[in-house]
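Just below sit the structures, each encoded as structure tokens.
What follows draws every value from the coordinates through simple rules; no lab data is involved. Worth saying up front: this structure is predicted, and the values here are computed from it rather than measured. Cβ atoms are built from the backbone, for glycine too; each structure is taken alone.
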Structure P
Amino acid sequence: MKIGIDARMYGASFTGIGRYTAELIKNLAELDKANKYVIFLRKENFEKFEVPNERFTKVLADFGHYTFGEQIGFYRLLNKLKLDLVHFTHFNAPILYRRPYVVTIHDLTLSFFPGKKMTGFLHRLAYQWVLRNVVKKAKAVISVSEHTKKDMMEVLKTKDEKVTVIYNGISAQFEGIEPTPRQDLYKKLGLEKPFFLYTGVWRSHKNVVGMIKAFHAFNEKMDHQYNLVITGRHNPTYHEIPDTVKELKAEEDIHLVGLVSEADLVALYENAVSYVFPSFYEGFGLPPLEAMLHGTPVIASNQSAIPEVCGEGNALFFDPYKIEDIEEKMKQIATDAALRQQLVDNGKKRVEDFDWKKNAEAHLDIYNKMLHG
């Protein structure tokens with residue numbers, strides 16, 4: 001059978017979804033000896049993508065996300081190829097498409113936290129309309145967590161039996177990468193003290209401002225013994241992040257370092273006092289698991305899918321809506337060496353539960369059920 005995979009979000013620029021798509025294709029190439037695959041890619045990744053074997057072909061589908069071109073041009077391309085099954089790895093699929101497909105829903109963030117991307121009424125209406133239609137017409141829906149499945153059942157009224165939960169894996173992308181030496185890392189990033197770490201995008205639901213305020217309060221009481229390192233692309237839409245640092249006069253203690261190399265990122269994980277994950281909402285949440293993989297103790301929000309993914313006893317949880325609770329957990333992790341070691345040991349065991357090969361096997365099982373009944 002011929003299966004299409006929408007890989008237009010393939011690549012590092014799409015963070016979680018890009019990694020999910022890349023790992024799925026890589027592992028399917030090793031697992032599936034029967035089906036053939038057509039991989040749809042945008043122009044920026046078409047040349048970079050290497051076809052893994054003779055059962056895979058790549059097709060240029062240079063249609064922008066959430067656009068008219070996606071709804072019409074991609075729809076025509078898919079119809080022309082007459083595939084037995086298509087896997088849309090994100091909800092942004094052509095709503096007119098009628099042939100069999102499965103769709104992955106990573107989260108319903110925009111339903112709860114539209115942020116500054118979805119300020120207009122028409123944008124929100126279009127999002128809800130496409131999401132509901134695509135999920136309703138899918139032969140099967142894949143969710144990355146039980147929490148996201150619950151959200152779909154409540155918000156979209158999706159039937160329980162239609163949704164299969166398949167956890168993401170932990171990427172091996174850092175294997176073989178030599179971390180930047182600690183001394184060089186500190187010099188490059190202007191660090192002088194032990195540091196807490198946050199990695200990720202700058203969006204309202206990530207609660208980065210709340211984390212900054214909590215850290216500042218904690219650090220003042222600790223006589224400014226610590227730094228906070230925040231990586232991620234500087235997003236002018238969310239100017240309140242650098243503005244908050246400036247208002248608190250915390251520029252010497254809080255370092256907005258932008259995007260960093262993989263060698264620097266590994267070194268940051270390995271040297272951090274703790275990784276902080278303060279989100280109000282996540283459909284899954286890979287960064288805490290990456291931190292655990294590198295032996296970093298995690299303090300994290302107790303909301304949405306985060307406790308489900310981190311697991312009880314593997315992270316120190318706080319209420320992200322209470323600045324003083326985040327502050328208190330920072331103090332606990334900074335001053336209790338035994339607690340830090342316990343979380344490191346538990347975290348290393350926890351990451352063993354998340355495997356990309358098992359993820360691909362579960363996807364392949366769904367494909368075969370859809371194709372063969």
Structure Q
Amino acid sequence: MNKSIDQLARQAGEWLRGEGPMHEIVISTRIRLARNIAGFTFLTRADAEMRAEIADTIQAAVRKAKDLRGFTHVDVDQLDELGRNLLVERQLISRQHAEGSGARKVAFDPSEASSLMINEEDHLRIQVMRSGLQLEEAWKQINSIDDALEKHLEYAFHPQFGYLTTCPTNIGTGIRVSVMLHLPALRLTNEFERVGQAAKDMKLAVRGLFGEGTEALGDFFQVSNQITLGREETEIIDDFHHVVIPKIVEYEQAARAALLEKRLHALDDKLFRAIGTLQSARLMSSNEAMQYLSHVRMGLHTGRIKTIDLQTINELFIQTQPAHLQFLQGQRLTGEQRSIARASLIRARLSHN
């Protein structure tokens with residue numbers, strides 16, 4: 001086990017803090033900026049030596065930046081698979097960053113609200129995450145980090161096209177706004193297609209818990225912009241804050257109200273079956289845990305469940321993930337051993353509520 005990240009497994013992290021505006025539905029707000037360093041080729045054409053030089057150049061700039069001196073630096077390339085997966089589960093790095101090759105690093109602040117992926121798809125990905133719907137606060141923070149780094153780095157920038165990025169869809173501002181939502185009622189009422197249609201109409205992407213190519217575990221979905229060229233950062237953020245997210249939140253609230261009014265017994269049956277299973281199961285897969293915890297979380301926010309602490313549920317969402325579970329156990333586990341340990345952990349935590 002890697003001791004430098006071992007302590008991460010024992011805390012909830014920013015994205016599951018359960019605070020901020022609309023936190024009962026909006027799990028977290030995330031803004032990312034894609035940047036490349038002038039004078040270096042894109043990573044798709046960089047050899048091992050250049051990748052290492054890029055990583056060292058950016059890491060040196062991070063250490064020089066006054067406001068970033070408290071960041072923890074982790075060499076992703078030197079981590080084993082378990083350590084890399086733990087960082088993915090905490091939303092500190094992407095799956096692509098974990099599964100990449102060659103020199104690549106991550107730096108993050110003690111609260112995990114901001115992190116820097118070095119040599120992911122672009123030379124640098126700056127990320128700020130806040131619990132609940134806090135787009136303006138996240139934008140202010142990420143803009144400050146970007147400015148601090150630009151004092152020590154020269155970004156690849158074109159007067160006409162803006163920031164130059166590996167993927168053409170990020171050219172321009174390089175911004176990717178992503179909001180994670182918990183939408184169990186829309187799934188239960190088979191109305192989730194309304195979200196998909198709204199996203200399609202507004203040229204947005206809807207992804208699973210860990211981003212592109214992942215499933216919607218625990219009814220968590222990420223909604224993000226797909227186009228950055230030709231639009232100001234504040235314009236994209238305003239759309240999310242005043243149009244996109246309120247509309248989706250309204251859909252979920254209406255679905256929850258319909259369940260409470262028209263299908264109360266069926267809803268209660270699902271909620272309390274979830275509690276019963278979590279409190280008594282001896283084997284529990286990761287997907288099962290996420291789904292049952294999702295139902296309990298909805299039960300807490302609709303007032304149907306009052307005997308369990310929300311913070312406990314939020315912590316279990318992350319601590320029952322495969323890498324976290326193994327870090328907490330202090331050893332590598334087989335699939336069956338993880339299922340046993342996961343069920344045991346859940347029973348122990350819920351017995352104290």
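Between P, Q, which one scores greatest on FRET efficiency 1/(1 + (r/R0)^6) of positions 6 and 254 (r between Cβ atoms, R0 = 41 Å, to 0.05)? Present the calculation step by step, with values, prior to reporting the outcome.
Values: P: 0.60; Q: 0.40.
Structure P gives the largest value of FRET efficiency 1/(1 + (r/R0)^6) of positions 6 and 254 (r between Cβ atoms, R0 = 41 Å, to 0.05) among P, Q.
Quick check on the output: 15 is relative contact order in percent (Cα under 8 Å, 6 or more apart), derived from one of P, Q. Which one produced it?
Value 15 for relative contact order in percent (Cα under 8 Å, 6 or more apart) corresponds to P out of P, Q.
A value of 1.4 was derived for distance in nm of label points 7 Å out along Cα→Cβ at positions 278 and 294; which structure in P, Q was it taken from?
Values: P: 2.0; Q: 1.4.
Traced to structure Q.
By the measure volume of the Cα convex hull per residue in Å³, tell me the structure among P, Q with the highest figure. Before the final figure, lay out the partial values.
Details: P: 139; Q: 127.
Once volume of the Cα convex hull per residue in Å³ is tallied for P, Q, the winner is P.
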